[in-house]
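Any read-out appearing in this document is the output of simple, stated calculations on the displayed coordinates, not a laboratory observation. No experiment lies behind these values; they were computed from the predicted model shown. Cβ atoms are built from the backbone, for glycine too; each structure is taken alone.
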Structure 1
């Protein structure tokens with residue numbers, strides 16, 4: 001069946017589902033899940049994708065400066081040696097178009113498109129308790145049944161557009177970075193206002209500033225950022241990467257964050273100030289990126305005093321970089337420890353504020369009152385704008401799933417179940433929703449680590465679980481409530497051991513008005529999480545109820 005064909009439902013009396021699996025989303029998660037279900041397990045599957053092309057996050061996020069924040073040679077799949085050998089990345093941190101080309105190459109290379117239905121948004125899914133399968137509906141009128149429902153919707157795919165008064169009356173153009181026009185935006189000669197300075201905003205500012213007549217950045221929270229030190233790969237660089245692939249993979253799989261950094265077993269407080277500064281400066285100058293967090297000292301994320309040494313170093317670098325002391329002070333974070341929000345990396349972000357055409361506005365001191373027909377008004381001033389860019393992030397980890405009417409046992413909805421915050425077992429299943437798997441769901445490391453590595457870990461586990469069920473004649477699997485409660489308690493206990501709860505971040509849902517403050521990801525790291533989920537599987541899927 002081609003991606004443009006529609007799926008018709010079977011008669012209600014037929015107890016066998018049409019498909020083994022329905023997968024929602026065709027990004028990194030959905031493509032690999034389809035490969036595993038179809039090519040490894042030999043089962044039938046269909047992917048429903050809302051976009052007009054594959055790529056997930058990298059299909060939608062085309063904003064200026066969009067690129068990944070993990071290095072390309074390990075921000076990729078590892079399941080196919082041939083795929084790894086035939087793809088050559090061009091830069092250390094590839095931009096969105098190159099990552100999208102990679103994912104399209106994967107879809108073509110493994111002939112995945114024939115089981116992907118594009119431009120199709122899933123609207124509802126109901127578990128049929130009598131037949132142990134899911135009935136899935138789309139906004140376009142498709143209806144299909146499947147033994148398993150697998151969410152590959154992504155953790156950062158539901159755009160958060162603040163409810164600003166007057167936005168509908170704005171005479172100019174406005175855009176959210178997570179849903180960017182595919183033909184781009186022309187900033188030449190325009191007065192641009194950008195709201196938000198998280199990871200996305202930090203990537204966008206230098207590019208917009210170089211194109212626009214004037215850029216006004218409206219900042220609520222100053223952010224720590226580390227230089228990316230991005231550069232094209234030379235032939236020698238790539239030859240070294242190829243030669244060390246096996247060792248890189250071993251390090252990645254043994255790491256906390258899914259990056260090939262050798263674990264550092266030293267405290268920031270156990271060395272002299274001179275040695276500590278030299279270590280930080282070496283990484284800042286020669287490595288950049290996440291190595292500053294994961295490859296300097298082992299206690300930065302668990303000890304406030306150790307964290308302060310890193311935060312002070314970054315603040316000093318901001319003051320060195322930004323010419324205007326008042327602006328440098330505004331850009332220096334002082335309300336949360338370093339790393340407790342997703343730590344951005346950048347190319348010339350702080351340098352952009354030395355440009356004559358860039359202005360920084362602190363909306364914590366002077367909040368935005370409304371969007372006016374000709375721009376934006378804060379409590380203290382009014383700004384005339386031609387374009388507004390919302391770099392305001394996402395309803396992370398739960399937003400996309402809560403938009404779908406997912407109904408489990410007894411007709412209970414997932415939205416209602418998660419009304420007080422998301423609860424899962426291992427980030428993989430929700431009690432009361434049999435045969436429903438969530439790739440990188442709440443309660444998994446996902447957004448705190450290198451995503452493709454976390455995705456492969458999850459997909460491999462789900463595929464192994466489905467294979468186990470097939471081989472043992474099971475038709476239904478459901479997380480037990482007690483096991484889910486224990487896992488949620490463990491996730492919170494691990495978070496309490498760290499400094500993460502010291503920040504009002506989207507890890508806690510703090511960027512969404514009215515969203516419950518629940519720490520959503522698992523902060524114990526990739527390797528520890530992998531050990532735990534593998535133990536669950538080795539013990540006959542402990543914590544799950546399986547039925548024949």
Structure 2
């Protein structure tokens with residue numbers, strides 16, 4: 001008897017988790033081809049944000065397993081003061097996931113495993129959500145593919161590891177819907193835990209998820225108000241709210257407080273990072289055949305990573321059919337998802353309406369009002385990212401409408417097969433960027449030198465963050481997504497002292513041991529310093545009285 005129960009549990013898990021996960025893994029392999037051939041040699045990301053996220057993984061592991069400190073502050077950057085990472089896109093969940101992976105994988109393999117996991121898990125959890133809402137198995141697979149292989153997801157795979165980590169949002173919504181069906185303490189705890197996981201990936205997504213949860217609560221309370229007046233429902237809701245405030249809410253409060261005391265710099269201009277009205281309906285710059293629509297996306301401000309949010313007409317049409325046929329086909333509960341899609345879409349338009357790259361500043365926009373009412377919103381500055389929730393809602397609607405769409409619109413197997421071909425063409429992304437982790441000779445040498453802080457004219461680049469994971473020494477500068485205003489002039493101050501011939505003074509004042517500078521054309525050594533390494537392009541200097549041997553004497 002016990003064996004048969006275990007067999008049924010395993011069979012159910014394989015059908016509802018293992019099978020979809022394998023399906024999305026195969027889809028990732030095909031759509032990203034030939035990226036998996038470079039799994040062990042190249043990061044699946046660009047040489048800026050991608051390498052910054054490689055540093056994030058390293059820092060979380062170092063903070064928790066070596067230094068035993070909070071990862072939300074690092075002394076490794078902006079030495080000697082260190083810097084808060086409360087506003088930085090740290091992606092703590094991915095860092096935690098990377099710790100056990102680092103026991104048997106290289107840093108490149110750890111990074112790439114997390115990227116693949118994000119795509120596979122996002123599709124799987126959306127599949128589970130669609131199934132939980134009553135969609136058929138095949139339609140749920142389709143919805144998961146539309147969500148995880150959508151243009152938004154692929155575009156951010158350029159290096160935004162926090163933004164491709166969509167996997168816990170559908171799981172939170174599923175747990176929350178289960179609580180709405182039966183509001184008890186156990187389900188409230190599951191929903192709170194899932195929301196915490198969302199926040200550990202990205203605070204944008206935590207806010208989006210909370211808004212969606214509130215909308216679903218209001219919709220459920222309107223249809224079944226008596227259920228939420230019961231003592232158990234009220235108690236479990238208070239427990240959920242308390243956990244949410246103690247986890248996600250506490251972090252946001254600390255972030256806003258830190259920004260009030262020392263304003264965070266690095267936010268984006270929402271006028272450049274807003275959704276164009278046609279952005280959801282015309283393929284963007286991260287489509288495999290993007291040259292066909294370049295006349296549209298090249299007119300948009302900002303960068304193609306952000307403006308590529310195309311939903312796909314093979315997703316839009318079944319979603320529209322679901323709404324059109326909801327009464328005839330008995331499709332209930334679609335209104336809240338349509339309202340959420342429209343609401344997030346309108347907010348994604350940002351503070352100024354934009355149509356085909358043309359701005360219409362005279363049109364009042366809800367996002368502009370939100371910025372005035374809630375000034376902390378200005379810390380984000382990327383309203384177009386709300387398009388991720390539009391994609392989620394439309395994918396769920398498409399899952400509900402797809403069976404009827406096939407029966408009454410496509411009608412034949414040939415038409416259905418052609419529909420899937422068009423779907424594959426619509427989601428086919430441009431190739432993933434692949435970055436080889438090359439190490440310049442001076443950083444390779446720095447790895448072997450004794451401990452000490454490092455300064456150089458270019459140690460504020462995200463690519464140098466990756467090098468720090470190898471040479472493992474504090475740097476006077478750094479590259480983080482939200483930097484306190486008090487550190488904004490640090491680079492010009494330090495480099496100005498070096499340019500004025502005051503390198504020795506700078507190194508003493510900021511407790512710097514190593515100065516990396518371009519090789520002097522005349523071979524002159526800065527006053528009070530000595531070279532300990534002369535490379536092909538740069539020289540490493542220390543103070544003259546440092547016990548490290550002079551590079552010229554060491555070479556004799």
Structure 3
């Protein structure tokens with residue numbers, strides 16, 4: 001408990017003693033020591049913590065030397081032919097979703113966040129965007145590929161990791177939003193919204209870092225786990241002792257959502273040998289040696305992380321920071337059975353039955369196979385072997401240069417996002433393709449998820465009216481984010497105060513068009529539930 005911490009003493013080898021204050025966590029159980037002044041880059045810091053009833057705890061660390069951070073990419077180009085256009089909400093520009101197989105099959109809504117697919121140049125390993133399709137933002141579509149909700153962000157900001165989670169006992173929506181640098185990491189923040197899409201909290205990483213695009217997960221205790229990337233300067237083996245070279249460190253932070261305090265922090269640099277990376281300083285301007293892309297909190301104070309650029313998954317003891325075992329890569333703790341070998345993977349998850357699921361991109365560069373896949377791997381902890389249980393491929397040539405995920409549905413079926421490919425599919429547990437859809441070419445989504453969802457926005461329905469001929473008016477109605485509208489009722493009259501019902505029609509996708517014969521000068525619509533209850537009404541408009 002915080003009150004048991006008698007004192008904390010921090011001394012920098014260059015800057016000397018550093019006074020500070022203890023800031024307790026919202027759930028108790030600990031506190032952060034906030035320095036009054038920052039430590040000096042490159043110095044060694046010694047820490048002594050005295051806790052009542054036990055001996056002092058001694059530890060130390062070296063403060064990184066920071067390298068410049070590239071600004072986010074600007075994404076000004078649009079491809080309007082690949083976007084949906086709505087009369088009632090012309091400002092909304094969501095990418096068109098094409099369903100190739102099994103329209104109506106998934107039992108839920110699909111959560112994604114469109115962003116430009118990256119193009120990786122093998123000669124430099126720099127990531128560049130190509131021909132962006134449209135604005136980014138969290139997006140929900142139904143099982144026919146029709147838009148349900150789109151929270152459109154202003155370029156250059158995009159979103160990622162959009163899905164329902166639980167916070168404070170309630171179902172919420174969460175996503176990351178911010179800018180993406182040319183080195184393919186994010187500078188942004190996490191967002192928590194309620195079932196009416198109202199923002200509840202903005203969650204940020206601490207210690208001077210920005211939240212990265214790759215992970216934002218809420219723990220059962222209500223804390224947030226983030227990835228963060230930090231360009232630093234280090235001495236690389238084989239270089240002169242006085243030479244400092246750029247390295248992109250990958251960081252995991254656990255943040256107390258209520259206070260914003262950092263409760264735990266782990267750095268790949270210092271725990272994963274640089275020799276284990278498939279990236280090199282010669283092929284990457286930032287030497288992105290690790291590229292952490294998923295975090296899972298495990299029982300026993302452990303954390304599972306996936307590192308793309310080492311092609312490995314790590315089980316970490318959170319108390320010590322020590323790596324307990326490694327799956328894959330150059331230093332695997334497990335002997336990999338036939339078909340297990342994977343490269344540049346994303347979204348590693350340890351399931352309750354002890355198997356590991358992940359998305360195996362197989363493309364870096366270099367390209368290691370002709371197609372990407374999702375796999376299920378059984379781990380034998382006693383004999384330290386890994387066996388392929390199942391793999392899921394969409395087509396023989398669906399290859400994701402980056403991104404991707406695998407979600408195990410309650411039915412046992414896998415729902416697989418193929419990242420930059422840019423497709424997403426549901427398979428039977430045995431591997432049969434049940435549902436298949438895609439974003440437009442040049443677009444992508446870091447992950448896609450399938451969940452049940454019910455929402456009623458706090459906004460009003462949108463309406464546009466167009467007079468098509470003498471005595472005939474087409475009314476266009478939509479309500480961004482609503483999931484329970486069964487029918488639309490059209491009202492008309494001489495003014496907003498004298499509107500009467502003219503017609504009703506079944507809701508059909510995001511925007512419903514209803515044509516009425518009327519000489520009214522003012523129109524409005526009501527959104528009706530399946531039982532005919534009025535959910536909300538639009539403002540009154542005059543036809544154009």
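Here helix-only ellipticity at 222 nm (-39500 (n - 2.57) for each DSSP H run of 4 or more, over all residues; to 500) has been calculated and equals -9000, so which of 1, 2, 3 was it run on?
1
Of structures 1, 2, 3, which gives 1.35 when Rg/Rh (Cα atoms, Kirkwood Rh), for residues 368-415 alone is computed from the coordinates?
Corresponding structure: 2.
Give the label, chosen from 1, 2, 3, of the structure having the highest value of distance in nm of label points 7 Å out along Cα→Cβ at positions 80 and 144.
Ranking 1, 2, 3 on distance in nm of label points 7 Å out along Cα→Cβ at positions 80 and 144, first place is 2.
Where does the value 1.9 come from, among 1, 2, 3, when distance in nm of label points 7 Å out along Cα→Cβ at positions 64 and 472 is the thing being computed?
It traces back to 2.
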